[in-house]
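Following are the structures in question.
Only the coordinates and a few stated rules stand behind these numbers; no lab work does. As the structure is a prediction and not an experimental result, all values here were calculated from the model. Cβ atoms are built from the backbone, for glycine too; each structure is taken alone.
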Structure 1
Amino acid sequence: MPIASSLMENALPTPFPAPQPLPPGLDRTAIAAHPALRAVLKAQAGAFLAVHRQIPRIAAIFGTQQRYLLAQLATAMAFERGERGLVVAHFLEAVKEHAIASRNTAISFVEEMLHYRMAQAGPAGADRRSRPVVLAGSTVAALETWLALHLESLDALDGGSRRATLRRDPGLLAQMHPRIVRQLLSSKTTMQPARILALFSDMNDGGLLMDKIIASLDDAPAGAERFPTRIRSFGQLSEPLRITRTHLLRKLAASERAAHVGWSAKRGASIFWISRDFLTEYEAYQIDKLACIEAAWQAAAA
């Protein structure tokens, strides 16, 4: 798929770390124990920031934890039905089953996808809720990029060729994505982000803000409790995300009071740092997601 291939190539500002071969098939324990994990997650975070700069409108659909889950569920259900498209009524039932959002929020989400042409509506039946919704090509391309970057991370851990395989066979996306989403929706780590991550996950571009912080990590001595970043101002912290300085300050306040994040000297004019607990929670969330993707990859390969 040309659009996706272009996005994937441009989304990697620096090479991922050289892989260190492990036995075939990574599980959660192997991913968590890998010595290159932190470097891989740092590269992955930078890659997702690059994607956001290229396709901010589509990337914004994953802007909060709730929208991320709605988007993953809707697209997985659409892939499962193929050309027949997602049935809105079925989507609303699934949103309720997984307690992701209210009915009105889910309906508004579908309407937004249609408004911004991330999907197209098929012919309406007697009941408008029964109309099919088909994913736009640009949305499928963005999802392929999302999957490819995670496969790149897995490849960097064990020297595999998952991303190259996806490039040769884009049909793997439709095969794998519903499997991935079923695992994510059954994961407590995904559905109930840990306490520190939860402070960011419900704000616009909260996930991208965390990616920005991780992508900016600087070196820290062994055993450090605080991890410095290359961020030196509020402007650096918020650009290019959809968040105002006022909103950012309000959201950071609780984390600063709890010493999860902070500044080495003057607020907004010194080195921004995160705590070991912050980094541990972020890594645990990413490890869980990568493990879900690897399990779906192995199932597809089998």
Structure 2
Amino acid sequence: MSISAIVPGQTKLGWIGTGVMGSSMAGHLLSAGFSLTVYNRRKEKAEALLSRGAAWGDSPAAVAKASDVVFAIVGFPSDVREVFLGKDGALAGAKAGTVLVDMTTSEPSLAVEIAEAAKAKGVQSIDAPVSGGDVGAKEARLSIMLGGDKAVVDALAPCWNAMGKTIVHQGGPGAGQHTKMVNQILIATNMIGVCEALLYGYKAGLDLPTVLQSVGSGAAGSWSLSNLGPRIMNNNFDPGFFVEHFIKDMGIALDESKRMGLSLPGLALSHQLYLAVKAQGHGRDGTHSLELALAKMAGIDWKKR
């Protein structure tokens, strides 16, 4: 399906959700020259964007009424349902020809539901979850995984290019979300390895930054080790991605796996470990705070080591 050309200064964009990642992502669209109407449950979290010239919408529906394309990145599937399909959701305010883009990591089945509801109103819907965390969002080098009509995805290239570096159309509605589940499964067991390895190195009396010099660039290297390993060593557990959101993602992947008849024991183990991390009070810390829970199991106070 063809849509109007996406042109900075002409195409009106909307943005719902100005949290850890959303604020940076929306900021890149402003920097690219797009006009922007924003909404967040707590208006103060949108002040940085408003100070740069973004307009305020009182609801997702109000954002959609003022926009040609509406992006959202929120927390949980229930939030996605509310901001897109709720009484004051974006679809309620969207006119025919509007494009709705969900960049939240959410349920593939919900992406299909939104796409079907949008189609009935002459509106397009794209699921576009991302990977890269807070750093990728700040540096505009996210990986964006896209599901939906390819012609619409291609037309939105100026927006994707403002926010990311790896932009791949995966298939129809829900395909972007399924791809993000693959990404989260890969991260889940890798984080166990990163945290256990650093715990072992510490217990063995090694200097962890020196160890990282040896192992970080070889076969054991990974994005998590190189980017989150130093944070772990420096006791910086600020969230690039919240533990509670990662638990949500793993839960979605486990539900989808069950539906497909798949046994994924590594993912199940990681899910259980992260539930322990949350139970220990780290639900709003970064995913690398798994180190704190594993250290506690070993009788080590990681922050006082």
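For which of the structures 1, 2 does the calculation of relative contact order in percent (Cα under 8 Å, 6 or more apart) return 13? So the calculation was done on 2. In this comparison of 1, 2, the computed figure 2.0 for distance in nm of label points 7 Å out along Cα→Cβ at positions 44 and 100 is attributed to 1. Which one of 1, 2 has P(r) over Cα pairs in 20 Å bins from 0, in percent, as calculated from the coordinates, equal to 33, 53, 13, 0? Corresponding structure: 2. Computed over structures 1, 2, distance in nm of label points 7 Å out along Cα→Cβ at positions 84 and 244 reaches its largest value in 1. Computing semi-axes √(5λ) of the Cα gyration tensor in Å, for residues 76-227 alone gives 38, 16, 12 for which of 1, 2? The structure behind it is 2.
Taking helix-only ellipticity at 222 nm (-39500 (n - 2.57) for each DSSP H run of 4 or more, over all residues; to 500) from the coordinates of each of 1, 2, which one would give -19000? Computing helix-only ellipticity at 222 nm (-39500 (n - 2.57) for each DSSP H run of 4 or more, over all residues; to 500) on every structure in 1, 2 gives -19000 only for 1.
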